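Structures incoming, each one as structure tokens.
What follows is calculated from the coordinates using simple rules that are stated; it is not laboratory data. Keep in mind the model is a prediction, meaning the values are calculated, not measured. Cβ atoms are built from the backbone, for glycine too; each structure is taken alone.
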Structure P
Amino acid sequence: MARIHTHRRGSSHSTRPIGRRPPSWCTYKPEEVEALVVKLAKEGRPPSEIGIILRDQYGIPLVKPITGKSVTEILEEAGLALRLPEDLANLLEKQKQMVRHLEKHRADKKNVHSLQLLESRIHRLIKYYRRLNRLPPDFKYKPVSATFM
């Protein structure tokens, strides 16, 4: 993943399997995997956490090769999809925490700058999700940071 707003080089990470078929050692049927995804979502788990739990506790490396659908597609079919995409919701939560911090510590200039960068990232994601029709075209985001600058 390319890092936005940093001067760092790329971060190392593992590579995903190339094959599109499920691994031969994975014995789960597509219906079982979908049932597990729905069960974990009903417990209140976000899609990224569902993938980690399936990998670590059930030995399911990737959902898509087994079921032919991603975790979010399975959740949409079950009517359990999140209102906002998970990455956007996480950035909005981080923005709220940064604003709360700045209300107490108004002189924290580094955090003011970090908040500006975060809000530009949020705007970029909103444009992207509008283009994909994952957000309605009239979705509005009003930054809160104008009072700190």
Structure Q
Amino acid sequence: MIVFDLKCSGGHVFEAWFASSGAYEEQRKSGQITCPICDDAAVIKAVMAPAIPSKGNRKPDSPTPAAVKSIMKALATRQAEALKSSEWVGTAFADRARAMHFGEEDHATIHGQASLAEAKALIEDGIPVAPLVLPVAPPKKLN
């Protein structure tokens, strides 16, 4: 099977599959191919980008150590800024998030600790949570 992008005289571009290039030519000459939008039979092949497969043994380029360091520094800076207006709630995170979601407690921006099971349960209950990119030490354990 082969796929071609086709174009009618009205400018509509669409995709069609054929058994071979020869099958396309036969169907086009006999008027069997028409535009699905305007039913025009004046159809030609449209310009297509070639599908060039990548080598199977080629590994993607890795970022340089300097680039990784720069990215991590930028992430840490942005995360620290976000945490400035957030309250540390420690291991009570799941309970506090659930209470705020169900209106049992006023909404606030919080961060803390939750086990994987607690985080999954929050998500299953429709409570929006997101992991922090970098680990955060509890405020009392900072140097």
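Of structures P, Q, which gives 4.1 when distance in nm of label points 7 Å out along Cα→Cβ at positions 35 and 131 is computed from the coordinates? Computed on structure P. Upon calculation of Rg and Dmax of the Cα atoms in Å from the atomic coordinates, which of the structures P, Q produces 19.0, 58? Structure of origin is P.
With distance in nm of label points 7 Å out along Cα→Cβ at positions 27 and 43 derived from the coordinates and found to be 0.6, which of P, Q does the value describe? Of the structures listed, the value fits Q. Among candidates P, Q, the computation of helix-only ellipticity at 222 nm (-39500 (n - 2.57) for each DSSP H run of 4 or more, over all residues; to 500) that gave -10000 used structure Q. One of P, Q was used to compute mean count of other Cβ atoms within 10 Å over residues 67-74, and the result was 10.9. Which label is that? Derived from the structure labelled Q.
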